Structure I
Amino acid sequence: MRPQPLYQTRSDLLELEADVVDARPGMVLLDQVIAFPGGGGQLPDRAVLHWDGGAAAITGVEAAAGGWWHAFEGEAEVAGPVRVTVDAGFRRLMAELHTLAHIANSIVYQAFDGALLTGAQLSADGTFRLDFDLPASDVERLRALSGPINEVIRADLPIRAFQMPWDDANAVPGLFRSRSVSPPRQDDGNVRIVEIGDIDRQGCGGTHLKSTGEARPVRILKVDNKGRQNRRIRVGFEG
């Protein structure tokens, strides 16, 4: 059974030294992973694989029976110990945006009678968008969301993650918020739950800040109608 990924348990760990379990041209299998592979709207980490005599950007990470395959640029065949480094600035940006997306999601869920998420995307330009199933939404209320989001930031609420049996989590209303996708069941039958103070708790595999006070204030950039039952909210930083 694979251990829980280090990007979930040690999000501050940005460098990993490991032995190669298996290798192919342009790929190495490692028994642990610190580079977030992408998913749930969050972009993959920008990471580099270093080995004796070379280095290359990691282009993909995929779970496997013996660990995680790391694909990298080129066709080098790597053996011996390697080192993986993660871009700290980009990791921090994605963790900040993901935390803010959870805050916005929670506020909409509570204010609009359990409206479910239909899409999400964090962007490298420091913005994110959320799509909700809101067929009769009040656009002006959505445009005013920056106020309550920034209140949560100022409250500096702690953020923690814990494991929960997937079946138990699936039975609790509000822990899985997407209309079409549920967080994957882990090898041990659990699912990771991210909790923000007492305002939000939901299944998530991504990276987050340690408290809401670490995030920058935001503003609502745009609210769009994307079909009869879909409302898209785009959020960015103030200034």
Structure II
Amino acid sequence: MARVALVTGGTRGIGEAISKALKAEGYNVAATYAGNDEKAAAFTKETGIKTYKWNVADYAESKAGIEKVEAEIGPIDIVVANAGITRDAPFHKMSPDQWKEVIDTNLTGVFNTVHPVWPGMRERKFGRVIVISSINGQKGQFGQVNYAATKAGDLGIVKSLAQEGARAGITANAVCPGYIGTEMVRAIPEEVLNSKIIPQIPAGRLGEPEEIARCVAFLASDDSGFINGSTISANGAQFFV
């Protein structure tokens, strides 16, 4: 029977590419989204992947949503914690609300997504936890103290879960994308992309969402069973750890 994969923020951008890649690998995929009903409906019509709406920042919503996924599709074997937001501002102008919104979604949201499925993974002696972090969680970024803090914290979650889950057959790993050609990034003025962003990338181009998805598909597979607590940096040689 095909394994079940849950992808949060799985209907747009990198998450959409991940959902499609996992389906192509034979997984039964469930994709979550926070608010864009029209895009989610179009995504399901195109891919046949079921979508579920909840706010990953809310534990009760996440737990109830996960229970619904498991009732309709089956026990979740693979979790891809991809959902994330930005609320950028220089630190001296950053409001407590901007800090809290990003922390609640990008950091606490990972807890809220993984915690409800962890007991089942332990019981079944198999699990794959894959967290989408960011290059800016590795190196920091001007105007993103909140975002960088969450993405660095996500790496701490992965390293700790790897140690706790290893004996139960669970792996936990992270992918840190650099600048990827999503709708959000391509909305940046072309002059800014060409003069300030792409020159920082030795590969000389933006990454593609499908390149991140292939990293995730590998980490979800049986072939990756001895890779645990690791981070794949997919950034075109822009930054090394």
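What follows is calculated from the coordinates using simple rules that are stated; it is not laboratory data. Remember, predicted model here, so these are calculated numbers, not experimental data. Cβ atoms are built from the backbone, for glycine too; each structure is taken alone.
Look at Cα Rg over 2.2 N^0.38 Å, for residues 29-156 alone for each of I, II: the largest one is in I. Upon calculation of FRET efficiency 1/(1 + (r/R0)^6) of positions 93 and 221 (r between Cβ atoms, R0 = 35 Å, to 0.05) from the atomic coordinates, which of the structures I, II produces 1.00? Matching structure: I.
Ranked on Kirkwood radius over Cα pairs in Å, which label among I, II comes first with the largest value?
On the way: I: 18.9; II: 18.0.
The structure with the largest value is I.
Source structure of the calculated read-out (helix-only ellipticity at 222 nm (-39500 (n - 2.57) for each DSSP H run of 4 or more, over all residues; to 500), -6000) within I, II: I. When mean projected area of the Cα convex hull in nm², for residues 101-228 alone is computed across structures I, II, the figure 8.6 traces back to II. Looking across I, II, the calculation of distance in nm of label points 7 Å out along Cα→Cβ at positions 21 and 133 that yields 3.7 traces back to I. Identify the structure, out of I, II, from whose coordinates P(r) over Cα pairs in 5 Å bins from 0, in percent, for residues 85-148 alone was calculated to give 4, 16, 26, 23, 14, 9, 5, 3, 1, 0. Of the options listed, only I reproduces it. The maximum of distance in nm of label points 7 Å out along Cα→Cβ at positions 69 and 189 over structures I, II, that is, the highest value, falls on II.
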